[in-house]
Structure P
Amino acid sequence: YQVSWILMFADYSRYTVSRRQAGTAVFLGLWLTSLWLMPVGLAAARAAGSSDPGAMLQALGLGASGAVLMAAATLTTNFVNIYMSSLAIRSLAPRTGGQAAVWTTGLLGAALGLYSGVWLDRYASFMVVLGGLLVPVGGVLAARFFLVREAVDVPSLYERPGGGRFGKGFDAAGLAGWAAGGTTYYLATSIGGTLPSLLVAVGVYLAIRRLRRVRA
């Protein structure tokens, strides 16, 4: 779950005016609340003897108020998904209006959820796939920002064609680190693939960059 936020931080902090504001918003909005809510959820599950939210609310004696709380939690969680998906749609189709993208994403997601429960049954498998795709991205980004300390020409990303396109902006080291880290994640699922994937992605990325500098 937390891994999926690696790429969402930028979207949610896009209107902040400084790095300090962006970092503070991310810390207070996600990490601090997660450190509080996750132990609460663990305690509730142990008290109920089940990980089912309905069983937890029943064991804690929360009737109507618990149902309202669960509904509100579901709505707010999916607001996050709708917002992210609508931004992705607008990136692919810039002429799409914000409201149109939000309604399209929301209605499509609701229709799929009502049509079949198979999406929920396979949610765990989906999270494994998502982790394999996103964890190594986080490793490459962390290596570039904290270790290499290479600046990004942000204005060029919005040009057509810009610095992020294939060709001039092609980053073989980043793609190799992502691929190696993703493969490691899937191979190490039995022991937990997050940390091995991060380390492999960082290592491959730095190794290829160093090799390219030596050859140059």
Structure Q
Amino acid sequence: MVYKRLISSNLVGQVFDALKKDILSGKIKIGEKLPRQEELAAQFGVSRPVIREAQNKLSSIGLIDSQQGRGTFVCAAEATNLIESLMHKFNSENDSFKELFEVRFLLEGAIIKMAADKISKKNLVNMRFYMDHMNECVKKKDYSRVPHFDMGFHNELVLATDNSLLQQLYESIYEIGSNYIYTQCFSEEILVKACNDHQKIYSALKNQDYEKAEKCMKQHIKEIFEMTK
């Protein structure tokens, strides 16, 4: 890997972003050893303290691990650490909430396509459980438990894909968006809408009408986003 020399302020942030991008994209593989700090400093055109501080930030979110006497290696990012990284971006950029819903719009549709041939009776039973309990909580105005059942409904579909990487990615994206909705733009109208949408999605899945289920899911994400504006 070769990096361009940096010419601006916030050098630590630029080094951090460049390395993080290459790690998360897979350009730098899990288990791969990073070049020595001296080499990275020369490539970026910065001092060793800048590289060291950027690596400390990468280590704090679980992307790299420094082993004494061996060097610094790329790690698999845990979901909790990825959430922290995405949350920082989410809080610092005005358009990130819109972008987050755009990603969910695409991801939720793809999840239904992937789960179509794999979804089991147990998955459907679990979805019904989460859906019914969410409905009950909304009716009783027991809003504190709603996020748990909402997440459970959506996550059951992700589990049906049998793809652990997708599960980790979805968990991160869902948690950030959910935190925002339930703390910044919460309303009973949104919750009632979500309950009704879940019923439509569940019914389509139960009837094995996966095209309709995908359409209902995308409509659900799009309309919930519109209600948060």
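What follows is calculated from the coordinates using simple rules that are stated; it is not laboratory data. Given the structure is predicted, the values throughout are model-derived calculations rather than measurements. Cβ atoms are built from the backbone, for glycine too; each structure is taken alone.
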To which of P, Q does the computed value 14.3 (mean projected area of the Cα convex hull in nm²) belong? Q
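Kindly point out which one of P, Q the value 15.7 was derived from, the read-out being Kirkwood radius over Cα pairs in Å, for residues 73-144 alone.
Q
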Comparing FRET efficiency 1/(1 + (r/R0)^6) of positions 129 and 185 (r between Cβ atoms, R0 = 30 Å, to 0.05) across structures P, Q, the largest value goes to P
Upon calculation of distance in nm of label points 7 Å out along Cα→Cβ at positions 33 and 97 from the atomic coordinates, which of the structures P, Q produces 2.9? P
